[in-house]
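Undergrad: So, here's a batch of structures to check.
Derivation of every value follows stated rules applied to the coordinates shown; laboratory data play no part. All values reported here derive from a predicted model rather than from experimental measurement. Cβ atoms are built from the backbone, for glycine too; each structure is taken alone.
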Structure P
Amino acid sequence: MKLPIIKHLARENDAKAMENTISVLESYSEHRAVKEDEMDVIGELISNLCGAVEVKYSIEGGTPEKDACNNFMQKVVGSIDR
């Protein structure tokens, strides 16, 4: 996950559009012709998009962008430490 990309996606895109993109990427990744290195790229794209959706919803809920990003990254780091 890359916070600058997540911030950019959250600023420039509608949450529903990002959710639709995630759905398409998930469907694409399910095809047997998709290679392992392609799966790695798709996984990175999906994780950045999921992060952006969460940050976007937090911002729309009234959280300042900086706090929304910090809260999200703390959640990610916290889940890794478990």
Structure Q
Amino acid sequence: MTLNVELVSPVERLWSGEAVMVSARTVEGDLGILTGHAPIFGVLVDGKVSIKVTGGENVEFNVRGGFLSVSNDRVSILTESAN
């Protein structure tokens, strides 16, 4: 099973696809998301979001704030900006 992940800013979709894990830092601490994760809504702090895609490759973004939502193996990340 995989996660359906979307990372967007107010002006563009930065990344979307399937992944086996997503890691991010929220105001409550580091968060690791795998398939079957309970629904959650978190406030992101400035830092790294790491997306481990199915082939084992890591895609990383430095985000500037935002929100993360998880529900039914779908991860939505909205950030002010990322590089």
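Undergrad: Assign the value 12.4, 34, calculated as Rg and Dmax of the Cα atoms in Å, for residues 1-40 alone, to the correct structure from P, Q. If you can, show how the numbers build up before the last one.
TA: Details: P: 12.4, 34; Q: 11.3, 30.
So the calculation was done on P.
Undergrad: Here's another thing I want to ask about it. Suppose you compute helix-only ellipticity at 222 nm (-39500 (n - 2.57) for each DSSP H run of 4 or more, over all residues; to 500) for every structure in P, Q: which one lands on -27500?
TA: Working: P: -27500; Q: 0.
Computing helix-only ellipticity at 222 nm (-39500 (n - 2.57) for each DSSP H run of 4 or more, over all residues; to 500) on every structure in P, Q gives -27500 only for P.
Undergrad: If mean count of other Cβ atoms within 10 Å over residues 33-40 is computed to be 12.8, which of P, Q is the source? Mind showing how you got there, number by number?
TA: Details: P: 9.5; Q: 12.8.
Clearly, the read-out refers to Q.
Undergrad: Work out relative contact order in percent (Cα under 8 Å, 6 or more apart) for each of structures P, Q, then name the structure with the largest result.
TA: Details: P: 41; Q: 32.
By relative contact order in percent (Cα under 8 Å, 6 or more apart), the leading structure of P, Q is P.
Undergrad: One of P, Q was used to compute log10 I(q)/I(0) by the Debye sum over Cα atoms at q = 0.15, 0.17, 0.21 Å⁻¹, and the answer was -0.56, -0.70, -0.95. Which one was it?
TA: Details: P: -0.56, -0.70, -0.95; Q: -0.44, -0.57, -0.90.
Derived from the structure labelled P.
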